Structure I
Amino acid sequence: MKLIRLIKINKPTSRRIVLLLLAFLVYLILSLIYFGPSSINKLNSYIFNNSSDPQQFIWYYGWWPYAITHHLNPFISKYVWFPKGYNVAWSTSIPTLSLLMLPVTLFGNAILSYNLVALLSPVLAATAMFALVYYLTKKYWAAVLSGYIYGFSSFMLGQLLGHPQQYAIFLLPMIVLLYILLLKTKIKPLYFVIFTSLLLVLQTGISLEITMTFMLFGALFWILSYYLTEYRLNLKASFKYIIYTLLTYVILLSPFIFYLLKGLHNLPKTIHPLIPFSLNVANLFIPTPLTLIGGSQLTNLTHFFIGNMAENGAYLGLVLLLLLLFIAIKYWQYGIYRVLTLCLILIGIASLGPRLHLLGQTGASIWMPWALMAKIPLIRDAQPDRFALYFFFLTAITVGLWLAIRPKSRRHSQIKYLVVTIGILLLIPNVSVYSWTKTNLPTIFQKQNFNRYLGAKPNILILPFDSSGIYYQYATGMSFTQATGYVGFIPKNYAISPVISAFKTGNIPNNFNALFSKFVKSNKISKIIIFIPQTQTSIINAIHDLHWQERQVGNSILVIPKND
């Protein structure tokens, strides 16, 4: 606080900017301490938490600039799932992030873009929440702590393992702040409509899933606020501007919507199965290995959680849970706290998914309300466990408002801040979970070998099909097309293929030779690359049985199909 007092600035706006920058700097330092590489030189050659998902997104960071600079339609890529191509509108293609980072990608590379967004996303999310809470409370440290709760939440810690479409959540507090400014007549309605619709378009370009659930839960919050708070007249007066905003949003998004509709026919019945990706109730108070305090010690319990570690990000900790309960009881008579509490409860129920999960087990006979929502288009494939995002969003606001309540005494204020600080300490990440891995191209894809083994512009089948092939394509400057590609869900017309099923399961049908030969011919595959360590033996043996020309190159087998 002494540092803030040293900043002698008369203009309120200038002072707010300085305070915002100070908060940003605090969050940036924390992000670098938690997640930063040991050397700045690693940013463009090492991948943060390298796995198939980050490699997919590195491809997307490269795809949009590549398509634009080569005058290609960026919504339909013929470089994957060739020759039919792939409609990227329904996948997590992150056009907003890719285009924002276009200069970095073009003058650096897509790895640098991926890493920078990963490191900055907690910082930007925390700063955006800081701005929202500071506007509501005018309390600097309350806003700083609230920003941390949102920007460095357990949800964020999990998604940082490889899901930029989930961890780039810095626009959501900005949208809410714009609406509050409208309610308080601090912004002209026209500006609200323009800026909010633009932010919604940008958010859709990061994650359609988050945009739709944000609208759904935002509508829930609006309805509860209308009936439970004293702002009914303001809310009613603002409703028409919400409609104008949504109409403007749809108009601005019309090219994207066109390709969504165009890709409907090839959309699988289910993109994300809901039951494996629903919240475990115990995850609210039992930390996973992502959390420093208690996470490693309780793996005997958390290994029962369904889903993977990245998706078990609902841990609030007992301190924050009890604090939320205390606030709900003590301030229930105030409408805003009733709304915040009810939203937390209802979103919590929704996050349980269509069936109840306690400690990983599925209660087969315990039906949950989200089963109804799972039938609504654009909402049905939203993963319920990801609603934890809104836990932390609402918790940050609730805690910030509570800290801003005038205390009975200085000691009382200190106790309040101490409680919240302890709650935050329980969320500190286990930094050993996060890693930086150097990228390496296999021998066959290295520049000096590519033309020798693969020729010019080959169409390749890479096995296993969900491997790093998508990254190799980017790293070779898009020098080849591929017959599959790990860029999201498998297109419906491929998902029904017994060949693709065999690649996924390793179960080889009796007529595999004929089926695979037909698959190779119909998809114009000129070369097959099998990475020996990763590919199932049953698949390797089945391809051996075709007696096509083979050659081992490094740790891969190059297969040249016969042209019948």
Structure II
Amino acid sequence: MTEVLAHGPYAEFALLLIISAVAGAVAVRLRQPVLIAYIIVGILVGPAVFGLVRAQDQISLLAEIGVTVLLFVVGLKLDLHHIRNIGAVALATGLGQLAFTIVFGFVLILLMGKAPMEALYVAVALTFSSTIIIVKLLSDKRELDSLHGRIAVGFLIVQDVAVVLAMMAMSALRGAGEAAFAEVAVSLLLRLTGAAALMYLLMRYVLPRIVGAMARSQELLLIFAIAWGTGLAALGEGAGFSKEAGAFLAGFSLASTTYREAMNARLTSIRDFMLLFFFIDLGAKLDFSTLGGEIWPAVVLSAFVLIGNPLIVMAIMGYMGYRKRTGFLAGLTVAQISEFSIVFVAMGITLGHVGVEALGLTTLVGLVTIMISTYMILFSHPLYERLAPWLDVFERKRPFRELAVERQGRPAGQPDVIVFGLGRYGARLLQQLQQAGIDVLGVDFDPETVRALRRRKLPVRFGDGEDPDFLESLPLAQATWAVSTFPRWESNRAFLHALEQAGFRGKVAGVVRDDLHARALDAAGVARVLNPFDDAADYSARVFAAEIAFDKEHAR
């Protein structure tokens, strides 16, 4: 092993990736999030165990970039239109859970003998649930579009906004010394106002044109997104906030553009890869000499998160008129802390507010709660059946709000048909289906085509139909048909695989131009094959036959 590492950082990185891949495979086998495996890998390769990590500077740099991409993707998902439609229950539940966990967590941590600043950081860290893990688990269970899934995603958005505001607020305390709280608050308010004004001008007048030009090339769009995220992260740190806050604002500034789903889909894999180094770096830097005294505090705080957070969510949702089952299933999604919690406390160490003990405590709580809550969510329905008799206190006699949701039926904005590829045939099909009163959505990766069809008031999105990550952002749950107009069988094969990965359960129609392509689609199980040339010829033949019959009839 020593001989391999002697070849330098490249060999060391190769070894880390191999170990991480093996550990990740074990975690997946155990139905655990891979970030647990990455932290354990970091511990094993760090100085506390085998001491294999020597390229600390390189790994730390990649870890910082990973956090930047993570916050950028979070900001990218916060579309202003979605924020307006979060709903009262998601807002009330999110804020209620935040307030409960911070207040009671802070008091509980103080009673353990921790310093006030450390207690504040850890208490705030306990409030954040992992959007990445929850969305992945709900997506795997096909519950992302369920009522409790939509509510959970709503208050996860509230938490994502809260973590960035918390980072901004704590970074504003950097170097404040004995400055009055009012001075810090005014300074933060002025900087937030300046950042908001700058973001508005960029989003309104500058970024749409720049992104539209970049979108002509898939590779260039990806490079621009990373450059914009890292650039604003550096600017945010220079402005007295933090790299994390700057990266979030960079993503948020692009969230209202047509290209956000395409950027998000392409950045997801890069985010996951770069975060690998963050968790390895975290594990490698854990000081086990300080963790011995943090075990019992970690056990107590883990129980607080696993039990207290779901209970407060159930109480709020029950009061607002939801059934105990919906409240229970949504409440389980906050029964863990997230990678944001670790990032937040790590930022506190960088700012000099807390020591490594706080990071060790937060990491231990994260490991325990993520591992246990994963199984709680995976087996949520059997767990509810066992606990249901004791949950009546969390349900009104008449759950009026959930009854109103049931009467509404199908959610708004859910298409019956999604057309992929908007050339002459696809665009015409999209237009005719809309005129026929069918809820339809079009998807294309040509920005010029998307802009032209939007000007015609047609519902279209920019994105790659062959990308499973992008397809997961589409409203596939209620769609009964997906129509592919891709001209090549290779593209259709990738498209069909991506649909399967995204959990699409409707029927698929394919447009072909030759018999070979038609046979391939038919063999792949496509429900309907459309041949524009044959269909047009058949239609024309029927028209001519009718005309000839009519002429002969009148000639007599």
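Taken together, the values in this text are just the output of simple stated rules run on the coordinates, not laboratory data. Keep in mind that this is a model prediction, so the values were computed, not measured. Cβ atoms are built from the backbone, for glycine too; each structure is taken alone.
Details
- Computed 37, 20, 13 for semi-axes √(5λ) of the Cα gyration tensor in Å, for residues 380-531 alone - originating structure among I, II: II
- Structure responsible for 3.7, with distance in nm of label points 7 Å out along Cα→Cβ at positions 340 and 444 calculated and labels I, II on offer: II
- Looking across I, II, the calculation of Rg/Rh (Cα atoms, Kirkwood Rh) that yields 1.03 traces back to II.
- Across the set I, II, distance in nm of label points 7 Å out along Cα→Cβ at positions 204 and 260 reaches its highest value in structure II.
- Structure responsible for -17000, with helix-only ellipticity at 222 nm (-39500 (n - 2.57) for each DSSP H run of 4 or more, over all residues; to 500) calculated and labels I, II on offer: I
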